[in-house]
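**Student:** Below you'll find a set of structures to go through.
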Structure 1
Amino acid sequence: MNYTLHQLQIFLCITRLQSVTKASESMHLSQPAVSIQLKNFQDQFDIPLTEIIGRKLYVTDFGKEIAAAAEKILNEVDAINFKTMAFKGQLSGRLKISVVSTGKYVAPYFISDFLKTNAHVELLMDVTNKKQVLQSLERNEVDFALVSLLPSALQVEKLELLKNQLYLVGNSAYSGLKQQSHDKRIFEDLPLIFRESGSGTREVMEKFIEKNKLPVRKKMELTSNEAVKQAVIAGLGCSIMPLIGIKNELSNGDLHIIPVKGLPVRSDWHLIWLKNKQFSPVSAAFLEHLRKEGQHIVESRFDWFQKYEAGN
């Protein structure tokens, strides 16, 4: 056998995505180039690695075993590369973080300087809902998770990064309501847009509604903060949204905060990790970076929060 590391990488990508087309897009290669490499790799085995049924690609049981072996080989190659860089005195390796969807407005600011300082560190960041984030953390698939609500079923350590505030917001049609603070009766006339179940924002919103016994009119349920934002801007309803994700829309007047007694709901953005987690050199260095620079990052990148805290 004379397969190459490149062929192993392509085959592993195909098995993960179950598609030659998606693998070619993911690896920034042409589809014919990926197909040729898959054929050349297959020609070295007497047993099929994949099969096509109804124009859909399936990985055979044998192919799955080869994919698992390929992953181990590629991980060992990465380890060799990382150790080589370490002997040169350069921090290298992978930093794996799972981030709740709204956390995409937070995480980059706490990561960027670390990556600039450590050019040989690779970032793998998965952005999804709270349920998936916690599952990744529980399975030890990531080094850290970024959440606004701490999990109750996992034993974790935490580092507070930033305050999280959620306000009732509407589009320009509701701009007249921002002149005075309203009581909970305002919810009788406002159609509310919710995030999907499993979302941290949805959980905070529902707890606020339940605690205050609000007479809400649920208008619709959407699966991302961006989708909710666009629906509110379009006038489909109002929503209780994290301040962190609506900075530009507030500035240009597409969205307006509607003052309500009891709002904003406040929580904290935390970086969390499993208790007794064995850190890699990269993850340990990143945590130390945040402990040293976290407050400076908040003061320099999120000072605009003060405008809304002051009620302006």
Structure 2
Amino acid sequence: MPSRNCTNRILCAAALAALLLPHGNLFAANDHAAAHAAMAEGRADDALNILRPMTREHPNDAEAQNLLCRVLMSEERADDAVPACERAVAIAPNDAQYQLALAHADGSKAEHASPFTALSIARRARDHFEAAARIAPGNWSVLSDLGEYYAEAPGIAGGGVEKARRLLPQLMKLNPARGHWLAARIAEETKDYSTAEQEFKLAVATGLNLPEGLVNLAEFYRKHNRNSEAEDCIRKAETADTAHDPVLVDAATQLQKMGRNDDLALHLLRLYLASANRTEDAPAFAVHTQIGQILQREGNRAAADREYNDALALAHDYAPAQKALHSH
């Protein structure tokens, strides 16, 4: 234990952290925090410049491996991300978040694999979703992700709506809004669209994470060509989302998919970029690219290229921005 005579609290905290981290790495906690902050701000290159040396020098630092995986995932580089997530899980198999990150990385990799390979990767993703749920049965986010996998994946890949339904009672207790969302997704998969709409509306009615619920309802309306209702939900979500968090990006994405109200989509995306609540779930470089795509579609190529260059200044390997910039 650090000496009781240690009066500098920062140094004492760092010394204690060193005792708890692999190989007594005094600066690992600060490096983790710096990498996480860079990820949240969309500075992927900066995060990688911290994490790559860390993972080489301290290969048993599970958190560094997990963060490396997540940065690469944010850049849509699942093939590169999976090995880092695998190392994190191998080092700390009882960490639900590491299992969950690997499940998502495998799922993303499966989306771009050949059909035969995709099936085995999807099954592996299912295994890690289930492992995360066993480790953290009281974590609504983990149960929600597992339920989503079950609802969407075919039986041959370990999915099935009956498996998803079995999670509903526990999820409803932990987070009613998310429980109604999963019930809606199950209804969609069984083509019971009336029940799906009702469940999406019940998710909104709970008042828990209202902006997200409204955007999920908007997505449902968009899928069924009810675009005016979808846009109305998005406008309500904008008003409700005082945090200016990634929900705004989800809302703008729905508008883009409808080909509707570019001005509102641009407003939402720029509002998010100006926010202090940016996260890796909607990395700034991806949002700059999204803005560029809207501007390019409107015929403003110069402004679009500025956005693509802004994206690449944060994440120089981000393929969608590279491709868009060179698509003259």
Structure 3
Amino acid sequence: MRKPRSDLFHNATRLVTLGDWLAWAEQLYEREGVALGQVAASAHDEALYLLLHALGLPLDSEADVLDRRLTPAQATAVIKILRRRIRDRVPAAYLTREAFLGEHRFYVDERVIIPRSYFLEILPAQLAPFVPDAKKILRAADVCTGSGCLAVLLAHHFPNARVDAIDLSTAALAVAKINVRAHHLTRRVKLFESDVFDAVPSSPRLRRAGPSDRYDVILSNPPYVPTRELRGLAPEFKQEPRLALDGGADGLAIIRRLLRQARDRLAPGGVVLLEVGGLRAAMQREFAALAPHWFHSADGEDCCCAIRAEKLFGTANER
């Protein structure tokens, strides 16, 4: 029988080494049904991350760090962070105020969805058929940028590109500003408060504009959770901004607007890159004429796609 929540940490006094604390934390994660996926895919990895952070130890510490004996003060620090994570179900990234995409660290707090995206693996490995030469990309956009993490990835991947980072949330853009500055990209990444492209300036003659007026790449990891499914989310995910999750009645509301507006924003030969979570089948049904190409991800989710500009232009008068 599960112990009362107030009694979760009653056995902590018998723990000695960091390894003891880690094993105990893993058991609590499983027993309490703690949701994963925002920072790590396993209880071991997330608990170890939190323990190292609480103790001020490097995240790349050697394995023998688990033999370290904790002082009473250190034990108190560990209990404090685990209590908030396991009992209060606060997402790990909101406790540490950081998240990572590969080697890149980002500041995060409750104003933004926690950075996580399959584009981390797709951009360097699978984009060549759509963007043969990354150095030739001069303009890119990250729509629904949130923390700015994908705008930063775009700027790193396309070294000569100016990147527009777009979000409807003023609060999220304040966090994105912190991350753009931290990555020394203020000259190349520009922030826009806008509902998709509505408030992003464009040339009055955009259809005949040159390369500097259109985007070579438009990327988005938009809100795509159908509204009715928000109630069923785990407590950790409910603490993320609803605006960053709610994709409307069927999850496709933002995606429809983005693709419609992208017709007047994308350069000939350009590409739209979308991450759509569990909406692949719905995308295939509604946008079959756009011939989305689905990228393969290591975990088999395969929920990111590419849509070429010529497909968008070819359907410009259909909707």
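**Student:** Taking helix-only ellipticity at 222 nm (-39500 (n - 2.57) for each DSSP H run of 4 or more, over all residues; to 500) from the coordinates of each of 1, 2, 3, which one would give -9000?
**Tutor:** Only one of 1, 2, 3 returns -9000 for helix-only ellipticity at 222 nm (-39500 (n - 2.57) for each DSSP H run of 4 or more, over all residues; to 500), namely 3.
**Student:** Right, something else. Assuming 137 is volume of the Cα convex hull per residue in Å³, for residues 74-225 alone as calculated from a single structure, say which of 1, 2, 3 it is.
**Tutor:** 3
Where a number appears in this text, it was derived from the coordinates with a stated rule and is not lab data. Computed from a predicted structure; not experimentally measured.
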